[in-house]
Structure P
Amino acid sequence: MKITVLGCGNAFSQRNFNQSFLLEEGSSKLLIDCGQLTMNALKHAKIDPRVITDIYISHAHADHIGSLEAMAFTRYDWRNCPRSYKDGSYAPRLIANAQLLKDLWDKSLSGGLESMEGFVATIATFFEPVPVKDNQAFKWEGWTCELIQQVHIMTGSTIACTFGLMMSKAKHKSIYFTTDSQHCSPRQIEVFYKRADIIIQDCECTPFSSGVHANYAQLAGYPEANSVRLGSDTKAKMWLSHYQDFVSEGLDFEGRPCDWEAKAKADGFAGFIKCGQVFEI
């Protein structure tokens with residue numbers, strides 16, 4: 001399997017786009033998250049959005065679903081509408097947790113997509129929806145894909161969740177995409193850290209934690225971060241996806257020169273992912 005990094009974190013950065021990945025196995029192409037700037041990221045990578053066969057959505061924030069409407073209209077078959085899958089689908093499968101998939105349409109996509117000339121559209125007009133039930137996995141090209149529910153952000157008494165993706169296949173290395181998560185309870189996910197051969201971990205690089213994503217100091221185990229320290233074996237297989245443009249510019253939070261790659265290596269990490277980086281699994 002070939003994995004291409006389309007974006008490395010920053011939600012609305014024209015330079016680094018937003019966190020998304022393209023997985024290729026045989027003739028299938030799975031897009032992990034379709035955020036606000038994913039169409040730009042695909043163009044930058046010279047990838048035609050019409051070749052995407054599957055899209056996995058981890059949660060319903062704009063930086064993870066923002067380009068779905070553009071994807072829908074780019075792929076829509078105006079001549080053969082409503083369309084059927086009998087002769088093969090021109091539309092990608094849209095894979096997500098069952099409740100999340102419903103929320104995607106009811107709370108986000110329906111406003112821009114439900115009113116079509118001559119009929120009322122549904123999510124199935126534009127995509128082949130694949131709802132994944134709680135605690136169940138889906139299969140993709142022989143890979144078992146488990147949805148790992150994690151805390152994304154806590155505001156008062158409301159907790160919003162994101163679904164990480166653990167992918168495994170016999171005689172292959174396993175890979176864990178955290179797809180946005182806090183580091184507040186690593187005990188919940190350490191079993192997946194241990195199982196994975198490669199971890200793609202979102203990571204804010206500010207000197208403080210926003211409470212939305214994992215923070216570099218927390219992951220590195222700095223005493224002032226008051227975090228549960230990760231083992232050296234876990235950090236050695238962990239690639240960090242930053243959320244600040246200054247990281248790729250070689251600067252720290254205050255604009256001073258900072259070699260983040262050297263810092264990550266010194267702290268025991270595999271390094272920071274970069275746009276265009278390729279992993280062969």
Structure Q
Amino acid sequence: MTVLEAKNLSYEYSVGTPFQVTAIKNINLTVEKGEMLAIIGHTGSGKSTLIQHFNALFQPTEGQIFLNGKDINESKESAHAARFKVGLCFQYPEYQLFESTVYKDIAFGPSNMGLSDAEIDARVRRAAAFTGIRDDMLEKSPFDLSGGEKRRVAIAGVMAMEPEVLIMDEPAAGLDPRGRKTILELIKNYRETTGSTVIIVSHSMEDVASVADRIVVLNKGTVALSGSVDEVFSHADELVEMGLNIPQITKIFAELKKSGYDLNTSVYTSEQAKNEILRYLQKGGNA
């Protein structure tokens with residue numbers, strides 16, 4: 001079932017000026033209920049412009065955005081409602097923290113939804129639990145937390161609105177390997193537990209491979225590729241031409257295959273690599 005759709009979507013910046021530029025052009029894209037979709041592309045490919053149309057932050061130059069079959073831009077009321085149904089977590093969201101306590105920051109979104117105090121409290125605590133924010137942290141200042149903790153508080157603030165679609169722009173950007181793993185596992189757990197639709201925007205092939213059901217590749221403002229992880233990553237040469245690349249671990253397995261080892265090259269994560277090597281050795285392959 002389609003929950004979100006972009007139909008013939010185009011957007012131009014600075015229309016009518018010498019600086020007019022087309023950011024996205026004639027994009028047609030559907031997002032299915034409950035799926036984990038990754039949108040990837042090099043810097044300037046149109047990723048951030050596209051996702052800001054999904055909750056009516058941007059108004060299309062041409063085309064439409066449909067949420068559950070309804071054009072979100074048909075009225076001010078529908079656009080306002082879309083901003084609660086489609087939650088958007090920007091890159092480096094911790095820079096947007098501003099309240100005096102962690103609790104108040106997480107509660108900010110739900111407080112603007114006209115909910116009761118009891119429901120706001122329940123949502124804050126559910127979101128905090130999802131993101132690993134302990135109860136004893138809720139009354140702390142968010143500015144006293146570590147960088148990774150701030151990131152989780154900011155994400156919790158979007159999750160607390162309990163949107164139908166959660167969009168995350170480079171959710172693991174700037175984090176160390178442990179922090180990246182924590183954030184990605186958090187997102188997977190949220191999706192599996194709630195059944196929500198999740199869209200991740202990233203340029204990290206490793207991150208995308210570890211979480212996505214489907215990948216959409218943007219290039220020069222248009223959809224260049226779309227399909228499963230295997231389908232998209234099989235176009236390695238095209239991805240490189242677009243300024244992207246397949247994961248390093250996939251390159252290693254491709255080289256091993258060329259060297260005569262009977263290994264599956266559809267390996268994108270360390271866990272997949274471990275399992276493939278064990279499979280090979282159990283078959284009696286040479287170490």
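Computed from the coordinates by the stated procedures, all read-outs in this text should not be read as laboratory data. This one's a predicted model, so the numbers in the text were calculated from it and none came from an experiment. Cβ atoms are built from the backbone, for glycine too; each structure is taken alone.
Here relative contact order in percent (Cα under 8 Å, 6 or more apart) has been calculated and equals 16, so which of P, Q was it run on? Can you show the working numbers first?
On the way: P: 16; Q: 21.
Structure of origin is P.
To which of P, Q does the computed value -5000 (helix-only ellipticity at 222 nm (-39500 (n - 2.57) for each DSSP H run of 4 or more, over all residues; to 500)) belong?
P
In terms of mean count of other Cβ atoms within 10 Å over residues 104-111, which of structures P, Q is highest? If you can, show how the numbers build up before the last one.
Working: P: 16.2; Q: 22.0.
Greatest value across P, Q: structure Q.
Thinking of P, Q, which structure, once Kirkwood radius over Cα pairs in Å is computed, gives back 20.3?
Q
A value of 2.9 was computed for distance in nm of label points 7 Å out along Cα→Cβ at positions 8 and 168; which of P, Q is the source structure? Comparing all candidates, it corresponds to P.
Distance in nm of label points 7 Å out along Cα→Cβ at positions 32 and 112 computed as 2.4: which structure among P, Q? This figure was derived from P.
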